[in-house]
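Each structure below appears as structure tokens.
No value in this document is a laboratory result; all are computed from the given coordinates. Computed from a prediction, not measured in an experiment: that's the story for all the values here. Cβ atoms are built from the backbone, for glycine too; each structure is taken alone.
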Structure P
Amino acid sequence: MLRARDAMDRDYAQPLDVPALARIAHVSEAHFTRTFRATFGETPHRYLQRRRVERAMFLLRETDRSVTDICFEVGFGSPGTFSRTFRDIVGRAPRTYRKEARQAAAVGVPTCFTMAWTRPSA
């Protein structure tokens with residue numbers, strides 16, 4: 001399970017599916033999905049989505065790249081799916097998140113507080 005999770009952490013922007021991840025973990029697809037969820041508390045798909053959103057959060061805070069560019073860089077196939085998933089995990093739209101993060105930085109809120117405040121809840 002750790003090998004598969006490490007592969008998701010490392011290659012989050014690549015198209016990863018359950019069969020490929022199960023091969024990495026050397027187990028069947030069904031066993032992989034059940035065991036991953038029992039071990040890490042979420043499905044492999046949701047874990048991968050969360051990792052992608054975490055990376056997108058960093059890029060939204062630290063760069064001026066467009067939301068669409070960030071969407072494709074972190075591995076989402078469409079801006080609509082990216083925005084919906086981002087909103088589900090973070091609680092606000094990517095553009096709203098970027099605006100709030102920049103306002104916090106302008107006021108002088110330390111980055112560690114901003115990151116803790118804006119951390120995805122799962």
Structure Q
Amino acid sequence: MILVTGGAYQGKLAFAMSLPGREGQAFADGALCAEEDILRDGAVNALHLYVKRCLREGQDCAGIMDRIAEKIPDLLVITDEVGSGIVPADPFERRWREEAGRLACRLAARAEAVYRVTCGIGVRIK
């Protein structure tokens with residue numbers, strides 16, 4: 001698995017598509033996709049939005065991602081870092097940030113490579 005993370009609008013998708021063997025890679029859209037879409041594409045963009053949807057729908061996102069990672073060892077995941085900045089007053093927003101951060105940590109632990117992208121430049125941190 002490869003995990004690409006960084007702040008919003010930092011060029012994570014373009015960076016991920018420039019990785020060797022990933023040119024022309026299709027990505028499931030975390031804001032809209034179902035588990036089947038991620039399985040079909042072998043990659044997901046905006047995992048943090050997928051987590052938000054799972055929480056709203058009462059689904060176990062960590063369990064879903066574990067199943068997907070088992071089926072697709074070379075899974076490519078892109079997620080925004082959502083834990084920085086002002087802590088939201090809304091309890092759901094706080095919970096979402098925590099769940100998204102914990103899932104990113106879980107995926108990073110099992111990933112073969114982790115990249116942090118800033119200004120379109122990816123730095124391998126694992």
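Kirkwood radius over Cα pairs in Å computed as 14.5: which structure among P, Q? Traced to structure Q.
In terms of distance in nm of label points 7 Å out along Cα→Cβ at positions 27 and 43, the structure with the greatest value among P, Q is P.
With relative contact order in percent (Cα under 8 Å, 6 or more apart) computed per structure, which member of P, Q shows the largest figure? Top value of relative contact order in percent (Cα under 8 Å, 6 or more apart) goes to structure Q.
Determine which structure produced the value 20.2 for mean count of other Cβ atoms within 10 Å over residues 51-58, calculated from the coordinates; the candidates are P, Q. Don't jump to the answer; show the numbers that get you there.
Values: P: 20.2; Q: 15.9.
Of the options listed, only P reproduces it.
Going by FRET efficiency 1/(1 + (r/R0)^6) of positions 35 and 83 (r between Cβ atoms, R0 = 25 Å, to 0.05), which of structures P, Q comes out largest? Largest one: structure Q.
For which of the structures P, Q does the calculation of helix-only ellipticity at 222 nm (-39500 (n - 2.57) for each DSSP H run of 4 or more, over all residues; to 500) return -13000?
Details: P: -22000; Q: -13000.
Answer by label: Q.
When distance in nm of label points 7 Å out along Cα→Cβ at positions 91 and 107 is calculated for each of structures P, Q, structure Q gives the greatest result.
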